[in-house]
Structure 1
Amino acid sequence: MLTYTIRRLATAIPTLILISLIIFLLLDMAPGDPTAQLPLTIPPEVREQIRQSLGLGEPVHIRYWLWLKQMIWSEPMFYLSQSTGWFDPPEAARLISWQTRAPVMDTIFERLPQTLKVVGLAYVVGVLIALPIGIISAYRQYSVFDQVGTFVSMIGFSIPPFFSGVLMIILFTVMMPNDSFFWFPSIYDTTLVVDSWENFGKQVRQMVLPVMVLALQTTAQISRFMRASMLDNLNQDYVRTARAKGMGESIVVLRHVLRNSMIPVITVIALGIPAIFGGAIITEQIFKVNGIGQFLIVSIQASDVPSVQTLTFIFAVLIVMFNLIADILYGILDPRIRYD
């Protein structure tokens with residue numbers, strides 16, 4: 001397993017470099033001007049000087065190399081120096097946003113906690129709900145519970161976040177009176193400080209709607225995979241053999257069937273983490289969550305290429321990383337799988 005992990009890590013490096021090149025070239029060809037948001041009274045020669053100061057006058061390969069060096073060397077070294085104090089890298093070597101004139105990674109780290117609160121909780125809730133639904137639906141195939149679960153899952157999987165988010169706001173904000181127990185705020189207050197039980201209650205209430213929207217799709221997808229995987233294993237010979245030996249039904253289902261059924265589901269769960277960050281881009285816009293998803297949308301609108309490149313590359317890193325995690329978990333869940 002260790003050899004396989006090292007080999008996969010070695011393969012991931014050129015993969016990420018190739019992805020970074022594709023991201024850079026695509027965004028470099030995209031239309032947009034970093035000076036478009038500036039006042040119209042600025043003379044053309046001044047605008048051209050601003051473009052030159054941002055490095056737009058350099059050849060493509062030089063700009064790509066500078067961005068890559070800032071991403072994989074300058075930024076990690078800066079944060080390492082902040083924590084250790086061993087050296088002091090120059091501030092000019094950092095990756096600067098064209099829109100805010102602030103370091104891109106600083107802005108991402110400022111907004112990341114808000115995204116993790118919503119996305120992380122939504123994914124945990126979605127998985128915890130999906131797994132029991134999938135297990136029970138498979139064990140009680142064609143029952144009323146299975147039919148209802150299938151119907152709700154199909155609806156949840158088919159409705160996009162931009163529709164379900166607006167629907168949740170209409171049902172639980174617009175149509176509910178403010179003093180109702182089922183009324184929830186539609187705008188996420190990122191300035192709220194949880195320093196009392198009252199503020200804690202406000203924090204929980206403002207997280208309900210975005211968490212529900214994101215957890216709905218997670219639950220729908222994973223429960224369907226869990227059900228299909230359980231049905232495949234319930235009809236296997238080893239299940240009949242275990243029952244013939246007199247093992248209890250709970251032991252057969254939870255110890256043997258569930259463990260083998262989790263192997264393909266692990267892929268869906270692992271790869272769903274980067275995907276739900278993509279869903280959070282829309283959800284954060286709907287509920288005004290000041291996270292990295294909203295930062296990406298604002299950066300696209302402002303033609304802030306360094307911020308868009310960095311965020312897109314971070315999503316790519318998450319996909320490659322969780323692919324590796326899923327493969328490693330295969331070997332843990334199924335001893336028959338050997339990579340070495």
Structure 2
Amino acid sequence: MKGTLGIIGVGLIGGSVGLAAGDSGWEVVGVDTPEVLDNAARSGAIHRASTLKEVREADLVVLAAPISRVTDLLGDLTPTGALITDVASAKGAIVRRAENLGLRFVGGHPMAGSQLSGVANASSNLFEGARYFLTPTDRTDPEDYREVAGFVRELGAVPTAVDPEKHDLLMAALSHLPHLMAAALLKVASDISPEALSFAGPSFRDLTRVGASNPELWSDILAENAPALGEALGAFAGAMAQLGSEIKDREVMEGRFRRAREAYDALGGILVEKGNANVDVAIPVENRPGVFAEVTTLMGSNNINILDLYVRHSNTERAALVLTLDAEAAQQARELLRIAGFNAELQG
């Protein structure tokens with residue numbers, strides 16, 4: 001399928017769709033504010049600006065506007081014979097609206113993104129290798145599904161079909177609930193002491209990183225997925241209550257963490273405290289451009305694999321770059337760093 005692709009909302013996701021689709025031979029037109037469209041055209045994310053009326057005549061339309069606007073945009077596009085998809089992270093209400101309007105629609109949600117936003121941060125390879133959920137129903141035309149799935153593959157992503165309601169429960173548990181947990185943890189620590197956050201270690205930082213996400217964006221997402229999120233919150237509250245009743249039982253808690261480790265291993269993640277296989281190497285550095293690249297390049301050029309890394313700040317001028325390395329490579333890394341002028345402390 002090739003032809004005219006209309007993108008409504010040319011931000012990070014919409015702009016990345018446009019760049020990838022343009023590389024595949026689509027004529028890409030965009031609908032957004034004049035300023036955004038000017039930037040999108042200069043970056044190559046779209047070939048030209050368009051309007052909602054004109055986009056009705058496109059071959060394929062991607063709705064990449066904020067999630068709270070998508071259901072209204074479906075109405076604004078009616079009537080149209082265009083095949084329509086979207087990128088919203090909650091699907092139930094959107095899919096129902098499209099079906100009620102009789103549109104050719106296949107819901108979509110790419111599992112790709114960035115903490116950055118806007119078309120200036122768009123990338124043609126943003127979706128490369130990413131899972132891309134599609135949410136057909138028994139009312140979806142099979143040929144429409146095949147065309148959208150083919151388009152997703154052109155973006156470099158891997159299409160995965162899932163029921164809209166199941167999708168929303170998955171997102172509630174895997175994405176939306178963690179954002180609420182981060183907000184709650186940050187509030188609990190701040191309420192304990194105004195200085196508490198300055199003492200936070202890597203585990204707390206890892207758990208609360210998403211608390212820095214775009215407030216407007218995430219208030220929209222959570223509101224749109226409120227029913228599924230309510231179900232996930234209920235299950236989480238029950239799990240926390242059960243854990244609270246078991247805290248004093250060391251054997252039971254050990255079993256809980258053992259099962260948690262097994263579940264995490266199934267994700268393909270790295271447990272940085274698994275036995276004595278890995279250690280952390282803390283490297284004090286000055287806050288200057290290129291310093292992190294010097295350290296990581298030194299490791300890579302000597303065939304030392306960095307399993308994980310994070311930055312521990314002490315003030316605006318100094319920080320520590322903490323690398324998680326295989327224990328067998330740690331001493332070699334420390335010696336290489338010393339020769340390069342860096343101090344390094346083994347922490348595990």
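Couple of notes before you dig in:
- Relative contact order in percent (Cα under 8 Å, 6 or more apart) from the coordinates reads 12; which among 1, 2: 2
- Source structure (of 1, 2) for helix-only ellipticity at 222 nm (-39500 (n - 2.57) for each DSSP H run of 4 or more, over all residues; to 500), computed value -23500: 1
- Source structure (of 1, 2) for Rg and Dmax of the Cα atoms in Å, for residues 40-199 alone, computed value 24.9, 73: 1
- A value of 3.6 for distance in nm of label points 7 Å out along Cα→Cβ at positions 48 and 72, calculated from one of 1, 2, originates in structure 1.
- Read-out distance in nm of label points 7 Å out along Cα→Cβ at positions 216 and 232, computed value 2.4, structure in 1, 2: 2
Bear in mind that the values in this text are calculations on the coordinates, not laboratory data. Since this is a predicted model, take the numbers as computed values, not measurements. Cβ atoms are built from the backbone, for glycine too; each structure is taken alone.
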